[in-house]
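In structure tokens below, several structures.
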Structure 1
Amino acid sequence: MKWSEICIHTSQEAVEPVSNILHEAGASGVVIEDPQDLYKAWDTTLGEVYELSPDDYPEEGVIVKAYLPVNSFLGETVDEIKEAINQLLVYNIDIGHNKVTLSEVNEEEWATAWKKYYKPVKISDRITITPTWEEYERVHEDELIIELDPGMAFGTGTHPTTVLSIQALERHLREGETVVDVGTGSGVLSIAAAKLGASEVFALDLDEVAVKAAKLNIKLNKSQDIIKVEQNNLLDGIHEQPDLIIANILAEVIVRMTDDAFTSLKPGGKLITSGIIQGKRADVKEAIMNSGFEITEIVEMEDWLAMVAQKPE
């Protein structure tokens, strides 16, 4: 299958509306090349950030890219995108150079091009995440290595919400405890829990693709004897009484499951929630406390935060 890369040279102000226009036109995601990223102060406490090349960025403005399938409607779709971007002027939005270009990309090249940016990353005191195609040697004896093959469906395990979750697991999970991972995705948190000493992990996700991906990654990390993967909606029908529940999901979903989490956990058990943007902080905090938990820790990274709460003994 062939894909067409649509490249729009626009302004910082127009990035969000242009991205929305591309989504509405059928793009499943966008690439944003903003030269401001070259000068951003990155947190390198746990390792190096992949070095960005100025050659990949415009000298001014921002480039927004998306991928559309090459079909008989492509010409009409591109015309509609151009017209919608021009309409932003009506709302006094600066659209910058507004230069739109198209180039053809083979699916095989597109599907693997991102791999060159995915390198081993140390995300906590003990855990390093590395892609399956990279050679990596332990730096110290206590280092735990998670190998991931995220494919096109999931992230690389280095997003702030995942990092916050694994760091919280490292602080709060005791050896021999049981864990439920709600919304497991790639399975990375379940794998981390297993490597940190959990005796049993239940990895749950409603998405069939996630279940398959998690099973693959768990097998890659030889953790299938500890982790059981199931297709399941949040904590519905779960009768296990775990020592710890971890959920790296949307804040809107977290607030719907805090009562079930409180009921499921053993007395003294802990709930780790991540995936919370700053604007949802109060909502999640209120839901967790209303369910009967005591919040013991809130940690932040960039625009995201994680909360750790405990069920009374």
Structure 2
Amino acid sequence: MKGKKILITGGTGQVARPVAEALAEHNEVWCIGRFGAPGVERELNDRGITTRQWDMADHSEEALKGVPEDFTHVLHSAVHRGEDGDFNATAEMNAVATGRLMVHSRTAEAFLFVSTGALYARRTLDHPYTEDDPVDASAAWLPAYPMGKLATEGAVRAFARVLGLPTTIARLNIAYGPGSYGGVPMLYFERMLAGHPIAVPLEGQNWCSLLHTDDLVAQVPPLWRAASVPSTLVNWGGDQSVGVSDCIRHIEALTGVRAVLVPSEVTRETYRFDPALRRRLTGPCRVDWRDGIERTLRALYPQHMGHREGTRTA
């Protein structure tokens, strides 16, 4: 993409920051958010990205003051996760902020909303979820989060139709890579380094469709091109099905750091996606998950690379 004017929310996160930095080379990119981490706004500015303060909790007419309205493309990945467990506040904040954002950018060529695969009603651990599978927005590990995403999906569908704004709703799987904190696999590695247990299912293992940063960045323009009215809905994950326990064992083999895997009734549930629709829209992924994990570890934890040890369970 070249010569476009792009608005990105959540621009300091695992998903949106690498997209913003990649697109800023040949486009005018704006990022809006709270920029709570020290120095992060300056880092974005140094990459040629224009920033403005935006708080999703501010539902006033002034919330987007100073932000232009003539963007050609919008990537909305900012989210209030609802860690406090307040379901009503989570739904209100996410849905209203997103509606106002869509109205503000209603002349855009395409609007991309980043939703989550955690919406799906749990079936078998290795079930390949398609876009037509039922949802229940239930997640024991963070209950308000998927509910807030589902509420926002409803707002996005409505505003896309009312405004005639071509939109894609992309239900994200697990994004990972050397940017930011590295994604969920690196959260597991942090627990391994601290000697903390990692909850795994009582039987079998959770499955996911890991999406490396390189593939994620490459797939954003095709997802914009797929935007439509009514909204296009697509599962956004990698091509490969990955067992979470297998991923942790791979990290062990690369680093020599042991994982304490503890069977539990409550785990950080993940979902395996059927990639057929996404592949038709974006083409295939290029990064093998094993290579991607190794590259991420080498970038973020070089001091732990080069060891070979086995698995310890408890």
Parent structure of the calculated result 21.2, given that mean count of other Cβ atoms within 10 Å over residues 26-33 is the read-out and 1, 2 the choices: 2
Origin of the value -10500, where helix-only ellipticity at 222 nm (-39500 (n - 2.57) for each DSSP H run of 4 or more, over all residues; to 500) was derived from one of 1, 2: 2
For the read-out semi-axes √(5λ) of the Cα gyration tensor in Å, a value of 32, 22, 19 was computed from one structure; give its label from 1, 2. 2
Consider the structures 1, 2: one of them gives 3.8 for distance in nm of label points 7 Å out along Cα→Cβ at positions 138 and 298 as calculated from the coordinates. Say which. 1
Taking relative contact order in percent (Cα under 8 Å, 6 or more apart) as the quantity of interest, name the structure among 1, 2 where it is greatest. 2
The value 12.8 for mean count of other Cβ atoms within 10 Å over residues 98-105 was derived from one model only; which of 1, 2 is it? 1
One of 1, 2 was used to calculate distance in nm of label points 7 Å out along Cα→Cβ at positions 58 and 258, yielding 4.3; that structure is 1
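Just so you know, all these numbers are worked out from the coordinates, no wet-lab data involved. What you see is a predicted model, and the numbers here were worked out from it, not measured in a lab. Cβ atoms are built from the backbone, for glycine too; each structure is taken alone.
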